[in-house]
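Several structures are given next for inspection.
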Structure I
Amino acid sequence: MPVYLLKKAASLLLTLALVAVITFFIFEILPGDAALLRLGIDATDVQIEAYRKEIGLDRPIFVRLGNWFLRAFRGDFGISNRFDLPVIELIRSRVAVTTQLTVLTLFLTVVIGIPISLLSAKYRGRLSGVALGVVTQIGMAIPTFWLGILATYLFGLILGWFTPGAYVPLSTDLFRGLSYLMFPALALAIPRVAVLVRYTRSSILDEWGQDYVRTGYAKGLSTDKIMFRHVLRNSLIPTLTILGMMVAEILGGTLIIEQIYNIPGLGKLLISGISARDFPLVQGMVLYIAFLVIVIHVLLDIAYKLIDPRVNREERI
């Protein structure tokens, strides 16, 4: 296990280095002058040139890449052009909100998706199983932003269950905060529930054809006991894979959902940085989000080893 963890750590650092380099060059080739964006159109040529020298824009590109690379891996992403604050402080001030929304979305996805997967697999071929399959297909086809707008209109404007745009932090009022986050989380979760049901159901049906299922029936175990004690556990590997991929999708989905619901998270911050052409902010956030996604996938790989010993045996073979 220590050797495995060292390999994963090395892979994580290499991937982050590649993301950092690609992100840097993408923003280098985009049109626009960072000094002009920072100082405004009323700045003189002397002021612009002095600021360019101050932030190192007069240096060769590879020197700037090396300096930005070293600062980024120390957690220094520079100063935001729009907010005039360190990028890392802006990220820290918003990450808790997006984390809450992401965790709640994953929780709803699992709590809703796993039981539907079990029911769909158990009643396969029956009318109820077919109906669940149709519902999941519809769920996969509905865009997240449309669900967000629909939930805002139905539950916010018509039913009045929450006030659209009036976000309440969990630290201020836990109940009202959760009530508000529930609707954007559902909008993010419903399409992911459909995807989770599709893959988990397929995995359960594959496991259902294994010899240990027939052995369980021979021992007198009921279908429910075989399903929950054995089949479901052996189906968790592909389920964890899908959930890991969903984290990146949810983080991407927050870009729109946080705009719709006026949630002050990373998604709203990133959109504001892009609209203001705040390159230091956007660069830092891209690298930070990439770090989160990579770490989650590393944790999932470790979870594979703990859940299914067959992973260790396959690696030794």
Structure II
Amino acid sequence: MEPLIIVNFGGPRHLNEVYPFLKALLTDRDVIRTGLPKFLHHLLFTFIAKTRSKKVGEDYKLIGGGSPIYYDTENLATQLRSRLKRDVVCFHRYLPKTHGDFLKSIEQFKDKNPIVFPMFPQFTYATTGSIARYFIKNIPAQFTDNLQWIKSYPDHPKFVAAHAATIRDYCETHQIDLKNSVLLFSAHGLPQKYVDEGDVYLNECKQSFNAIKDIFPQCQAYLSFQSKFGKGEWIKPYTNDVCENPPKEWFGKTVLFIPLSFTSDHIETLFEIEQLYLPELKKVGIDARRVPALTLRLDWIQAIEYLIENTEKFSTTEDLVRKGS
């Protein structure tokens, strides 16, 4: 049975990791594309990471002093290891301190064909593609050539069903009437120019949105994008704009924030949605709630198992790397 590699974004486990996390993220040229020479890009965004780390650290303090995404991913791997009876390891892209142990852990897989499962339902070169590039740069070619990638699963029935069940369970627990609710699917943003250059992320977000909302024909549903960074146009509509000027149809209803592209709760859901977006709606009298991410739900774990065991066509590492850079 082939081993499994779970790949995720990673997040600072404590405040001392905020700066190295930001540095790793912002100096990644798949995430931020400036056209600058590599050394200048690294120098500029190392400085920006350092200046932003204090402010971002304050945000992390409001959600407990760190992100739960590392621990949730490791706990997910533990459950899959037990259920699937196969080796499972995790790669946390922007937690540099974990990379050494990861590289050692996969040495045992050099003569095997590991399956790589991204915790990103929708593909973009800025997440799954960045991880593929990291592997090419840091792992021997004979190993990366053997990797079997599940590229994405934006409208896979098992993924969609887990999302729908999460929404239903939340409404049942909190006694919310779905017939009098609005579903606001908020996905992580991406610069518009990346989409113009051929990134499929926006289309795959729309696939996820359409598949899930169709299960709830009684609800109005909206798709927006959050976490814009820096100047320039990103894919729209922006979640903050929608919340600052909510449609009149939202008044008198419960607005349910659904984390479309986040399978684990972290700073974007626990701080950005909770502390920035929900208050905007509540201050004008709209009842707004955050539906939790899939995280460790059994139906989500079963969906991952199904995808791992039933995918017929895998992608190669080279398939996922942005060309010409």
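No value in this document is a laboratory result; all are computed from the given coordinates. This one's a predicted model, so the numbers in the text were calculated from it and none came from an experiment. Cβ atoms are built from the backbone, for glycine too; each structure is taken alone.
Just checking, which of I, II has the largest value of distance in nm of label points 7 Å out along Cα→Cβ at positions 16 and 208?
I
Of the structures I, II, report the one carrying the highest value of distance in nm of label points 7 Å out along Cα→Cβ at positions 48 and 80.
Checked I, II; max of distance in nm of label points 7 Å out along Cα→Cβ at positions 48 and 80 sits with II.
Say we calculate mean projected area of the Cα convex hull in nm², for residues 176-215 alone for every structure; which of I, II gives the highest result?
Largest value of mean projected area of the Cα convex hull in nm², for residues 176-215 alone: I.
From I, II, which structure was semi-axes √(5λ) of the Cα gyration tensor in Å = 31, 24, 19 calculated on?
Corresponding structure: II.
Where is mean count of other Cβ atoms within 10 Å over residues 192-199 largest, in which of I, II?
Structure I comes out on top.
If we compute Kirkwood radius over Cα pairs in Å, for residues 72-159 alone for structures I, II, which one ends up with the highest value?
Comparing I, II, the top value of Kirkwood radius over Cα pairs in Å, for residues 72-159 alone belongs to I.
For the read-out helix-only ellipticity at 222 nm (-39500 (n - 2.57) for each DSSP H run of 4 or more, over all residues; to 500), a value of -12500 was computed from one structure; give its label from I, II.
Derived from the structure labelled II.
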